[in-house]
Structure 1
Amino acid sequence: MATVVDGSQWLKPGNTDLIDFSNFLNDLPWPTQNHYVIIFNEVNRADEFGGQVSPENYSDILAYALDVFKQRSEKFFVLPAAMDNAAPDVGNFMSWKTYLRRMYLHNPEIFKRLDGWTSHSYGNPDFSADPLKSGENKADSFLYDLRFINQFTPKKLPVFITETGWSSVRLNEQTISNFYSYAFKNLWSHDQVVAVTPFLLFAGEGPFSQFSLLKRDSQPTLAYQTIKSFSTLAQPILELVSTPSPVPIPTQISPTATSQAVLASQTTMDNLSFIERIISFIKNFFRHDNFTTQITIGEKKYRVEIVTSDTDKALGLAKYNSLADGRGMLFKFNQAGTPTFWMKDMKFDIDIVWITENKVVGVSQGDHTNPFALINPPGIIDTVLEVNPNSGIEIGDNITVTTL
């Protein structure tokens, strides 16, 4: 949650802000049982809290937020503001330890009431420190947070790393990718870490562009692809709706990876709605024949299933245990581009045929025993065909499509 910017500062929140937030958020048709809220941001900086650093005041606001939100619904999952762990103990800043200790001294029960913990585990100084280095302002800073607050609460709090990343001003693309890889394998795999949301997907222009995971032309950086390779299938408990809602319930949003050899930037299997999952199950159970289109590619003919929607692309061939001879799946894209595929959750090997303007421009092999290997096209493509391996399809083969 946040207020609004006033000059160079975020306005200090008040009780009426919390009431408005709680009423609005309680009216939303949440897709998950836990209704996650974070009560403001980096409040140990004056510019984030109305020009004033006051742990006592924030402790009161946090306590009031817990009261208000829990009164609305026990399903609200209340998280505190993450600290700026690189902030000094001077002027318009206060060190995170001093801030948290003063919160506790003002209200000894405050940390016991929290549902989880938030952390901005940046590699500092200058957002460029090697994750091999440990420290309270490094990529493993959440561990220092937990050790410190353990003296205030007996709870084993789940950790949400809501910001993290490295600066492209000081580090090259490969180094940032390597840092993410090490951190996901060795730091953020901690059993209390339940979510990692790197800062940030796309900044365009401005000061935050140094952290952007997509380039100005929207092409993914190496860091983006590395993060995708570590994404895992989240399994939050879904909200149960007993009465019809006048507002359409959105499909489940989850920090999860794609489920098979499919665009790394597409929505995932976890985004499929409940009804779509049932329809998919019924079709597969009764062996519904989705292969209703015939294509000729070179001298070979295939009956293919054409997928165009995000949900169908996310499911892809992972819904099958095998693929019959002469069958395939054709991915049609609205815009030509350079999509990245992988083999996560696939049960068999395939040939991935890259097509541009009805002509084969490349063929890659998909190995289901190496599910996280990133598979890239040789250039810009508009269509992809997935078939059984050793297809013999060659670069230059033309493709024609016929509806049966």
Structure 2
Amino acid sequence: MNIASDVLAAGRRRMSPRTFDVWKIREDFPILKLQVRGKPLVYLDNAATSQKPQVVIDTLNRYYTEENANIHRGVHYLSEKATQEYEDARVKVQHFLNAGSEREIIFVRSVTEAINLVAHCYGRRFIQAGDEIIISAMEHHSNIVPWQILCEEKGAVLRVIPIDDRGELLLDAYEQLLGPKTKFVAITHVSNALGTINPVRRIVEMAHRWNVPVLIDGAQGVPHFRVDVRELDCDFYGFSGHKLFGPTGIGVLYGKAHWLEAMPPYQGGGSMIRSVTFEKTTYAPIPAKYEAGTPHIAGAIGLGAAIDYLEHIGLDAIDEYEQHLLAYAMEVLAAIPGVRIYGTAREKASVICFTIEGVHPHDIGTILDREGIAIRTGHHCAQPVMDRFGVPAMSRASMAFYNTKAEIDALVAGIYKVKEVFG
């Protein structure tokens, strides 16, 4: 029980006396009624993508049946209606993140594209040979590879904040990395492999002492707790809609207006221009400057519906319930002989990576699938994390607010079946 003790205690501290009717919430998600291989679906792969409530599905259907048109161009009814819905969604995101203005909200395909946009546009304008960019040892590949590409092109240097055995950042080492050569910091809010919730407010504050801007990868943050970008004081924040119970193919980049105005555009095309001649093009003001071409209109509107749904439930209530569920899962999984949990940070989201002694993670996932249990196996697009802990792959169970203790019990029973198969 020693592995889970801190997380268990944290879960109990955060749990409020209010009730959380998870069974009522589950009724909002039609896919959770599925049978998989004759067993009830137990969906524990939320860190990869989350399921969609009926209201999001209905919103997408309504758009395509009643509002479908291109935006920002037509004067006819459908175009004006679609444009209004699309821009309303931008305002919903602004309020969701507490951004200062809807102008600071850029719609992209995913947090991957958000990071690539910043790496390309900030990097092209501000990074030079010998400059240093800081990331951490727990980053998703999407927050490693774009910076490596930039460093190779510019002759810059990538520096990495190490992590300890619990999966927590070594902030003393981070402080030592910061200096006059540091020009950018890019850090995950929550590790997709370890579940660690990083102290991003402190990380931002330390970087700003050197006048260094900070990007936060919020893919695993916004689904679990409330994020206030002005309180964090981050310069950029990105997330993906499909992890936030919204559609695939839509994401968000928040950027402070002065940075977005100072950077060159990401792509050229329609919508992002003010005027075009063969001699010169002038660009539209933000956010249009970064939204070339026809966007994922339905995706943005569906994301707005997902945000409305989450706000109705309450992000604080979601956080409290998930922490309670995480504490229970950590406790019962740690009690299984031969199971090792990776990522035991004192501040942790509802993501648990584990191995079973003598069993390959892919075999674990295959056997659990026969029981209707969906988890993720592999390196989780975080190969440096695997290298840090000396394993080629891990199994990952990631929970959302519609998961239950009964499903955690099903996972435990499934793990015992895996152990029976492999002796």
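Worth pointing out:
- When volume of the Cα convex hull per residue in Å³ is calculated for each of the structures 1, 2, the largest result comes from 1.
- Taking relative contact order in percent (Cα under 8 Å, 6 or more apart) as the measure, the highest value among 1, 2 is held by 2.
- With distance in nm of label points 7 Å out along Cα→Cβ at positions 116 and 388 derived as 2.5, matching label from 1, 2: 2
- Computing mean projected area of the Cα convex hull in nm², for residues 100-139 alone across structures 1, 2 gives 4.3 for structure 2.
- Source structure (of 1, 2) for helix-only ellipticity at 222 nm (-39500 (n - 2.57) for each DSSP H run of 4 or more, over all residues; to 500), computed value -12000: 2
Where a number appears in this text, it was derived from the coordinates with a stated rule and is not lab data. Just so it is clear, the model here is predicted, and its values are computed rather than measured. Cβ atoms are built from the backbone, for glycine too; each structure is taken alone.
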